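S.K.: See the structures that follow.
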Structure I
Amino acid sequence: MQELFSAFGIDWKLLLAQVLNFGIVLAALSYFLYRPVLNTLEKRRGVLAKGVEDAERAGQMLAGADAEAASRVVVAETEAGEIVSRARQAAGAEKAATLEEARVRAEHMYREAAARAAEEAARALRESEREIARLAMLAAEKVLAHKS
């Protein structure tokens with residue numbers, strides 16, 4: 001075999017040293033480079049998987065939040081409708097009360113005006129009667145003065 005190596009110009013001692021050096025470099029690269037790179041890649045895979053899970057969870061939470069917001073909007077619209085309905089009822093009741101109060105005041109004012117008019121008519125009638133009585137007295141005095 002040595003003749004074969006020397007025929008091709010291969011020095012077996014040098015070949016053995018190169019194989020030994022290659023093994024040492026392979027072991028060193030595996031220990032110092034390949035394993036840390038694999039560990040880093042595994043950590044990154046874990047981080048990416050966690051990021052994907054977090055994104056899915058956030059998407060589910062967003063969907064839940066959207067549903068909750070929609071239900072709150074429905075509740076708020078219902079409450080707003082009820083408030084508007086109560087306000088309309090209160091306004092209707094207030095309007096009816098105001099109209100009734102105005103009717104009562106108008107009736108009271110009408111009665112007062114009628115009473116004043118009746119009082120004024122009675123006063124005018126009394127004054128007329130006094131004036132008629134006075135004129136009758138004057139007329140009687142003139143008639144008596146003419147006869148005497």
Structure II
Amino acid sequence: MTAGHSPTVHASAVLAGNRAVLIRGPAGSGKSRLALALISAAQTGLIRFARLVGDDRVELEACHGSLLVRPAAALAGRIELRGLGIRRLAYEPVAVVGLVVDLAAADAERLPEPSAAMIEGLRIPRLAVKSGDDPLPAILAMLTASATPATPEAGG
């Protein structure tokens with residue numbers, strides 16, 4: 001950021017593939033747990049790559065039509081593991097946000113229509129997750145579907 005740092009927002013972020021997943025939600029909703037689950041998914045081969053950007057507080061900035069996310073300086077490389085405390089992890093200093101996940105979202109639906117979050121004047125694809133639901137399968141499906149090029153069907 002420049003000298004006029006953007007204020008931080010209460011969220012976590014993980015670079016998953018070439019885009020970051022911005023994870024929002026109230027305290028105790030599972031933001032850090034989801035961040036670790038995404039990182040673990042990469043370690044087990046479910047997705048190609050994942051690395052922490054920031055946990056608990058991140059900075060957001062609109063730049064040339066993209067939404068950038070950075071860790072809050074004081075928390076860079078740290079993640080809170082409930083019951084274990086603060087741990088250090090490798091982290092990305094900046095990433096482009098490609099998906100917003102809202103945990104414990106009041107507007108979550110079983111079969112949602114595609115939606116977007118408006119952040120810093122930019123529309124970012126959004127997944128609303130009901131309290132108590134496991135968001136990881138839906139996120140992995142979204143990440144792998146967007147990473148797989150569509151192929152035309154055979155025949156005509």
Structure III
Amino acid sequence: MAKSQQSFSKNEKEKKRLKKREDKRKKMEARKAEAKESGKKGIEFAYVDHFGNLTDTPPDPSQKTVIDAEDIDVSVPKTLESDREAFDPVRKGTVSFFDTSKGFGFIVDSENQEKYFCHVSGLIDEITEGNLVSFELEKGMKGMNAVKVTLVK
């Protein structure tokens with residue numbers, strides 16, 4: 001006599017699949033019954049008003065504005081010569097803390113009073129606390145780092 005082609009685990013998987021299908025059908029029927037009782041008609045719509053906020057009322061067609069596709073710029077704006085002159089990569093600041101034994105410290109920018117990390121590998125001149133220095137910024141692991149640090153004379 002030949003054995004059945006379906007093993008015990010296959011039978012169990014089939015039972016689970018059928019049970020899932022039945023549970024899903026029951027949930028769907030329950031949602032339909034609840035919708036009939038509450039009087040809701042399917043999915044309600046959400047609209048976006050002219051300020052970008054979600055509302056339940058449709059937008060007023062009289063406030064609609066027409067924008068030509070040619071007027072939309074999808075690029076980086078061109079830099080003007082005057083913008084390039086205004087941005088100076090060399091900044092000035094004061095050394096607020098520097099530990100020579102550990103080889104790092106912090107410099108406070110004189111323009112925006114932000115602190116920047118400074119490592120001994122980014123130094124050109126030797127610095128101590130209170131020195132006025134010029135430096136450039138470079139993106140580091142945890143933020144902006146001061147590099148090419150030189151004393152201002």
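No lab work stands behind these numbers, since they all come straight from the coordinates. Note that the coordinates shown come from a computational prediction; the quantities given were computed from them, not determined experimentally. Cβ atoms are built from the backbone, for glycine too; each structure is taken alone.
S.K.: So mean count of other Cβ atoms within 10 Å over residues 72-79, computed for just one structure, reads 10.0; which one of I, II, III is that?
M.R.: Numbers: I: 10.0; II: 15.9; III: 6.4.
Label of the source structure: I.
S.K.: Here's something else I'd like to know. From I, II, III, which structure was P(r) over Cα pairs in 5 Å bins from 0, in percent = 1, 7, 9, 8, 6, 5, 5, 5, 6, 6, 7, 7, 8, 9, 6, 3, 1, 1, 0, 0, 0 calculated on? Don't skip to the end; give the middle numbers.
M.R.: Values: I: 2, 6, 4, 5, 4, 5, 4, 4, 4, 4, 4, 4, 3, 3, 3, 3, 3, 3, 3, 3, 3, 2, 2, 2, 2, 2, 2, 2, 2, 1, 1, 1, 1, 1, 1, 1, 1, 1, 0, 0, 0; II: 2, 9, 19, 22, 21, 15, 7, 3, 1, 1, 1, 0; III: 1, 7, 9, 8, 6, 5, 5, 5, 6, 6, 7, 7, 8, 9, 6, 3, 1, 1, 0, 0, 0.
Derived from III, not from the others.
S.K.: Another question, then. Given a computed value of -5000 for helix-only ellipticity at 222 nm (-39500 (n - 2.57) for each DSSP H run of 4 or more, over all residues; to 500), which structure among I, II, III does it belong to? Could you put the intermediate results ahead of the total?
M.R.: Numbers: I: -35000; II: -5000; III: -8000.
Label of the source structure: II.
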